Structure I
Amino acid sequence: MHLSTAAVLEYEEVLIRELVPSYLPSRDILWFLDDIIAASVCHASIRRFRPFSPDPDDDCMIELALTADVQALVTHNKAHFRDLPSRGIELLTPAEILRLLDL
């Protein structure tokens with residue numbers, strides 16, 4: 001997994017908006033993000049490719065994928081990343097990646 005500062009901030013914003021306070025306290029989300037960061041390749045320098053996505057909040061994920069030269073991007077929202085396959089990056093849903101990993 002690859003991360004950038006912008007990607008972590010986007011994950012934090014979405015997780016806190018979607019899960020707090022009804023499901024998890026924000027401290028648990030921050031601990032979870034700390035664990036994800038510790039297990040990831042972190043990129044301090046990101047190549048800029050804006051504008052790219054119909055949702056500007058997703059541009060940081062596209063920039064990270066292109067900078068890290070990944071093989072695939074895992075997302076529930078393939079429509080916002082529709083140009084990545086033309087750049088050699090496969091789009092997979094979480095269910096698809098789990099099937100590929102045989103989990």
Structure II
Amino acid sequence: MAKKRRINKTQAVREYLQAHPHTPNKGVAEALTKQGIPITANHVGTIKAKSRKKRSAVKAVVTKSGVGIPELKLAMGLLKACGSVAAAKEALVAAEEIKAIWSS
């Protein structure tokens with residue numbers, strides 16, 4: 001017997017809100033329930049609140065450091081590719097050495 005695929009409610013809420021940004025929690029819950037994703041308005045509100053919290057944290061870092069969001073996305077990609085901050089720092093040192101060789 002095949003396993004049922006779990007529905008990621010959080011991702012469904014994010015996608016719905018991206019398409020319909022001004023929909024209230026109850027409206028999102030009703031629409032997703034009609035699509036076969038059982039969710040309550042309170043759960044939608046929790047997901048929205050966590051999203052706002054993450055967004056405000058990113059904005060605080062951008063304001064504090066002066067680095068833009070595109071640069072942060074690239075830095076996070078580098079960290080993900082390298083696996084650790086130490087490995088990313090080593091990669092940046094190597095990149096600086098290569099840049100110094102090319103520019104001379």
Structure III
Amino acid sequence: MEAGSLAEAHSRLREGGLDAALIDVTMPDGNGLGLVGEIHDGGVGSPIPTLVLTASLDASVAVLAMDAGARAALSKLAPVREAMDAIRMLTDARISEV
């Protein structure tokens with residue numbers, strides 16, 4: 001499932017049925033880190049594991065993402081193998097929580 005904006009993401013998350021979420025820091029209508037916090041505290045449905053994606057990953061973004069409740073932060077420029085491993089980590093985390 002895909003969402004192109006925070007508003008659309010809120011709607012999709014409320015529908016439920018997701019195992020994990022990949023959240024971009026820069027959304028057309030706001031900051032994705034706030035959405036991570038809402039997901040983590042159950043403000044938009046059941047909490048699910050999240051991974052934050054960003055164009056320029058620096059330590060401050062990673063810290064903010066983790067503080068908001070994300071499992072990890074990943075650069076959009078990361079190698080495919082690293083991205084797949086991170087996504088697998090999210091889905092494995094969801095399975096172990098069920």
Exercise. For structures I, II, III, which has the highest computed value of distance in nm of label points 7 Å out along Cα→Cβ at positions 14 and 78?
Worked result: III
Problem set entry | Which entry (I, II, III) yields the derived value -0.54, -0.86, -0.90, -0.93 for log10 I(q)/I(0) by the Debye sum over Cα atoms at q = 0.17, 0.25, 0.27, 0.29 Å⁻¹, for residues 30-69 alone | I
Problem set entry | For P(r) over Cα pairs in 5 Å bins from 0, in percent computed as 2, 10, 14, 12, 13, 12, 11, 10, 6, 5, 3, 2, 0, the structure of I, II, III it came from | II
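Values quoted throughout were computed directly from the atomic coordinates according to the rules given, and no laboratory measurement underlies them. Nothing here was measured: the structure is a model prediction, and the numbers come from that model. Cβ atoms are built from the backbone, for glycine too; each structure is taken alone.
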